[in-house]
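> Take a look at these structures.
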Structure 1
Amino acid sequence: MDLSMYPAEPFRIKSVETIKMNTREERQEVIRRAGYNTFLIDSEDVYIDLLTDSGTNAMSDRQWSGMMLGDEAYAGSRNFHHLEATVQELFGFKHVVPTHQGRGAENILSRIAIKPGQYVPGNMYFTTTRYHQETNGGIFHDIIVDEAHDASIDLPFKGNVDLGKLKALVDKVGAEQIAYVCVAITVNLAGGQPVSMANMREVYQYCHSKGIKVFMDATRCVENAWFIKEREPEFKDASIRDIVREEFSYSDGCTMSGKKDCITNIGGFLCVNDEELFTAAKEMVVVFEGMPSYGGMAGRDMEAMAIGLKEAMQEEYIEHRIKQVRYLGERLMEAGVPIVEPVGGHAVFLDARRFCPHLTQSQFPAQALAAAIYVEGGVRSMERGIISAGRDKTTGLDHAPKLETVRLTIPRRVYTYTHMDYVAQSVIKLYRHREDIRGLKWVYEPKQLRFFTGKFEQL
């Protein structure tokens, strides 16, 4: 491994949080009590927490300073106007509707933009996104390139929309039966894979010609911009700010979880250009979130998010962010550990099918692997496979995705390369005795988003 490829942290650590190490025997008891679900482990029982990058980021001194400037007025907060102006400047959309987090924006968009029976094509599903779409009568239709479903294929833009799939759906059902096209940048469940600018442009031009709106899941739009800069020659000299602005020029709006690329602990927003949708969104945010000028957030949260979004555009920050994740992936690949290739922007995804070939998908290999990783080294990760995919609303049968993965998700500005070394060592050690990993069966299966609170026992 060429260590010169990985830049040092572009920040100084001014405050620290002590974390606890426990014994293997203690961790075995913890995971048993948690029903072999890493979501149900207490934070104090975790050494390195790679469950998610959502809201687990370290805020800067400027963000913390902004927290002291919170205008907690119920309506018309100056912090909202700062956030609104920042988003309009960086993203280019006309209207901004704040929400408590990304799924709040997903809920509102789904309610105002989907008529029962309409299709919502997207470049691979995401759990909460599809839930909101289907709950509001939509039918999710996967239009990602086929290669995204194969962990071993290395493509620079594995998150791209397959335009042929989209056209075939439109030809079959008619443009009026398409609620909107949802383009995620990056694609989480494909392994944090980016979408090329050329693909976004092509999709938007086609949809515009058919009168179909395009909405982006903008959660990791800055990470996507870095990959465009790195891999698309047209943009090698462009700034991250300019790339982000052009990304959104090929859409009619977006949903945003500020808990990722805004580098905050809470918050989100919905952006739209259409006046009617904006009016409908404001009416809906009052019902589910709060006033249109705070949307479930405190003023201080909006201030931190506005500052964090600007900080995310700094090239030194985003380069380190991407390459820290890549460093972990390279360490694992050098040891022969099977992962989703290429390494994405926010996480390394272990390929549970190849990691645990002795387990069938019905034995929940990714769930079992995540539990085993915790026992091995106190590292908390997350299943992204058949458990997360849930059940078909019509048939009641499990969705059985081709990708069965465990996500090692790196929070922003929280861990060092030494922490990544420890994670790599723990996973590599487990891989050497992977046949010891036992399958699981349900003890308690929730009806909605079962991966959050479900419980299991070993076979």
Structure 2
Amino acid sequence: MVIKSLLAPPNRLLHSTGEILGWIQQCNKEVEVKVEEIPFSKMKSWHSETDGSLCHDSGRFFSIVGIDIRTDYGEKHHWRQPIILQPEVGYLGILTKEIDGILYCLMQAKVEPGNVNCVQISPTLQATKSNYTRVHSGKAPNYLEYFVNAKPENIILDQLQSEQGARFLRKRNRNIIIKVEEDIPVLDDYCWMTIGQIKELMQYNNVVNMDTRTVLSGLKISDYITPLDGLKGMSQLGKDMILSSQTNHSYVSTQEHLSWLTALKAKYDLAVDYCPVNEMPGWHKNEMEIARDDREFFRIIGVNVTISNREVASWCQPLVQPMQQGLCAFIIKKINGVYHFLVQAKLECGNFDVMELAPTVQCLTGKLFKEGVSYTPFVDYVLHVPREQVIFDTLQSEEGGRFYKEQNRNMIVEAGNDFPLELPERYTWMTLRQMYEFLRFNNYLNIQARSLISAISYK
């Protein structure tokens, strides 16, 4: 069913991809959205602590706090910054059902206050614990009962996965996909679509949100191939990716990867302590923002939000606004006929366990080059690779419930034959099978890597 959902021909679909895009446009026309930047003191139900932290009056949802970071990794070994503290685990859930022999996903046209384009394709359920326990005194999220009451035999995927390690302090969400047999009412702003259609929509800028991408990244397509399916309808790239996700032949063994990552985690120290927001050198807080004095990286703003179709129609909250666009990219290369991904072990201050596996390149682009030379490994190659070697290249949004109009350029590029196999210390070659082996467990692959994995097309 998964393979049929991935490769279903247009004449077998409930809705064409064009119809889904039209539906999104219609949802955008019908929903009323207003996001207004306001002073922190005007944020209803929020307050500033004496140390400058921003907290919800309920003590729930999330807070903006200051942290002090000390590490021996990278060029900068000590700094302070604000970060999102949200210790509760939320649901990112997709409800699926077999219709005419094809697995369909019930997806939501959801507006988040930070979205660049209002409506994006979201999971069936996307809710923090404070949301689904109704701390806001609003309506319960739609379809919550299907996930709360899910039986083990109906669960296709169930993982705890990390969020952005530079912006969240040790934040995780439950990524879950369930399959139901009974008829499900399709509410307003929801639509059935196949896995293949969702992947096709990822080819467009800012259509499929980050939460959908992270959930689908956990679905290892090759696990669902049977002799009856074959590879009919797959592109050559898709067949090559199936080989990469099935083969035991790899340039570096999984045991060597584990030892490599363990050694790096042991080598580098990461100490994170809380500090007052009011005492962060190089940062300032006033009524309108918490921001760096040099206007780099990001700032914290307060907003008043009105969205007509949400559980609560109007509310206030802080948002993280980026000051630069980011770049997230995988370089892939055939080694002995098998695609390998160039993976880096990356330390970020909010990580649970020092380092997570990240794309080849994950960086901001504001001051990427100094005197024409980039100090980020492999970024020159990614940005200047011939067009015919670019497999995927779109702008993708970060999570609009916490980030204000943040989008990163997401790329997958194929390396030429002359690209070296030898790598710096914090980099390694992994097959897709090996990446999925790490993905099965919590907090190994970061959310940027998972987003790119979800974008792999098999058609």
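> In terms of FRET efficiency 1/(1 + (r/R0)^6) of positions 287 and 391 (r between Cβ atoms, R0 = 41 Å, to 0.05), which of structures 1, 2 is highest?
1
> Something else about it: To test your reading of the models, identify which of 1, 2 gives 0.85 for FRET efficiency 1/(1 + (r/R0)^6) of positions 55 and 327 (r between Cβ atoms, R0 = 30 Å, to 0.05) when calculated.
Going label by label, the one that fits is 1.
> If distance in nm of label points 7 Å out along Cα→Cβ at positions 15 and 343 comes out at 3.0 when worked out from the coordinates, which of 1, 2 was used?
For distance in nm of label points 7 Å out along Cα→Cβ at positions 15 and 343, the value 3.0 is produced by structure 1.
> Matching task: 0.75 is the computed value of FRET efficiency 1/(1 + (r/R0)^6) of positions 199 and 319 (r between Cβ atoms, R0 = 35 Å, to 0.05). Pick the structure from 1, 2.
Computing FRET efficiency 1/(1 + (r/R0)^6) of positions 199 and 319 (r between Cβ atoms, R0 = 35 Å, to 0.05) on every structure in 1, 2 gives 0.75 only for 2.
> Computing volume of the Cα convex hull per residue in Å³ gives 137 for which of 1, 2?
1
> A further question on this structure: Of the structures labelled 1, 2, which one yields -12000 when helix-only ellipticity at 222 nm (-39500 (n - 2.57) for each DSSP H run of 4 or more, over all residues; to 500) is computed from its coordinates?
Derived from 1, not from the others.
> 54, 46, 42 is what came out when Cα extents along the principal axes in Å, for residues 159-398 alone was calculated for one structure; which of 1, 2 is it?
Clearly, the read-out refers to 1.
Just so you know, all these numbers are worked out from the coordinates, no wet-lab data involved. None of the values given here were measured: they were computed from a predicted structure. Cβ atoms are built from the backbone, for glycine too; each structure is taken alone.
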